[in-house]
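Trainee: Okay, got some structures for you below.
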Structure 1
């Protein structure tokens, strides 16, 4: 694995881009730390502030715990690299993420996983079931997209966008999970809840009869979530995530 010179990259980009790079690299490593990664596959992308439709994506072939701020690849919505990074990007990741970034102005970060529990629930006809506190927050803001094979074709983009709509939790049937958020910490926080809901569901299904949560409680879940997080979303937990990363996977900010 070749490494970028972090100081050289930092000196060549804006302060806003560098901070986005640091947060995105941290998010990749946090996904690895939580066990949601899939070797070098799946993707997290983030828009670069003040640069229109330019965003950052992982260099294809890097393990998530290896990604640094300086190794991220800067691309446009046509998939063109905008820096001299020698590493390729995953074309399947580009199709999904570019579609969402184009359609949603609030989609500053898009996080996609192929976790075992997430894929397991995505393969269930009933999808996410209302059986846990975590699930009610997901169900209050969840969309589904049917599987069309590996996401390589541009003609899938309109269907992806139409199915997602204005939702922030997106279950890709037979494929995995995806979250959309205005910040990187928010996207990570949403994925934490999404993954927890799926893990609890798979474990609960191995036991006895399930107890469903009434729809009236689900309808009030969004307001309850804002109250619990004091309206800060992922910003409340993100500093702790960074502290844990500095202990377990240091070096993301280089």
Structure 2
């Protein structure tokens, strides 16, 4: 039931919004935003923001978390976890605005000004779960691998990371939802996305614009969460499913 209920809710939200946009009566100001091309453009921007953030989180957090479980990396693990904790504990809008003020004169694209702070914000779940997953591997399994002649890198790739994968995927699922939700704030630094629609509806006192933007952001977050749940269910060692 859980596997199919969530996409059903997403489908109902999208169909409801599409029907509202198609047959609803909107004034001239609302029509500039409440139309299929404009909504499609903002959804595409939001998906692009979320995907790039996700790729950066995986590329940074998984190798870094793996390195921090090695004997030479353990002494500095608390430092990196503290930085990631600060990134998530700090208000996301504050991190975005401060980063924007720090780099906007250097010619950076607004897209990257939005992406990089949100990546820092979404980093902690994958980083901490990667460390936890590898540390939770039974030491006897590592010793067994070494006993049959595997190198440390081979043990890591064939024993530790596959067994840690469910933890990593759980962290990635959390990071994805954080990224999609926080990406609505990208509009405040010119990064686009569905936050642009929500902000326009609020500033112009146009409730339909605000509600449609919020519903589309909600549908996207639910869809991403569902995809993460499917990945948790079907990816990883078959014996651990």
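Every number here is computed from the coordinates shown, using simple stated rules; none is lab data. Note that the structure is predicted; figures quoted are calculated from it, not measured. Cβ atoms are built from the backbone, for glycine too; each structure is taken alone.
Trainee: Where is distance in nm of label points 7 Å out along Cα→Cβ at positions 34 and 178 largest, in which of 1, 2?
Mentor: Of structures 1, 2, the maximum of distance in nm of label points 7 Å out along Cα→Cβ at positions 34 and 178 occurs in 2.
Trainee: Work out which structure the value -25000 belongs to, where helix-only ellipticity at 222 nm (-39500 (n - 2.57) for each DSSP H run of 4 or more, over all residues; to 500) was derived from one of 1, 2.
Mentor: Comparing all candidates, it corresponds to 2.
Trainee: Given a computed value of 22 for relative contact order in percent (Cα under 8 Å, 6 or more apart), which structure among 1, 2 does it belong to?
Mentor: Label of the originating structure: 1.
Trainee: Here is a further query. Have a look at 1, 2 and say which one yields 1.2 for distance in nm of label points 7 Å out along Cα→Cβ at positions 122 and 138, as calculated.
Mentor: Derived from 1, not from the others.
Trainee: With mean count of other Cβ atoms within 10 Å over residues 18-25 coming out at 22.5, pick the structure among 1, 2 it was computed from.
Mentor: Among 1, 2, the structure yielding 22.5 for mean count of other Cβ atoms within 10 Å over residues 18-25 is 1.
Trainee: If Kirkwood radius over Cα pairs in Å computes to 19.8, which of 1, 2 did it come from?
Mentor: It was calculated from structure 2.
Trainee: Further, regarding this structure: State the single structure among 1, 2 that was used to calculate mean count of other Cβ atoms within 10 Å over residues 50-57, giving 20.1.
Mentor: Label of the source structure: 2.
Trainee: With mean count of other Cβ atoms within 10 Å over residues 26-33 computed per structure, which member of 1, 2 shows the largest figure?
Mentor: 1
Trainee: Separate question: Quick check for you: by volume of the Cα convex hull per residue in Å³, for residues 66-169 alone, which of 1, 2 is greatest?
Mentor: 1
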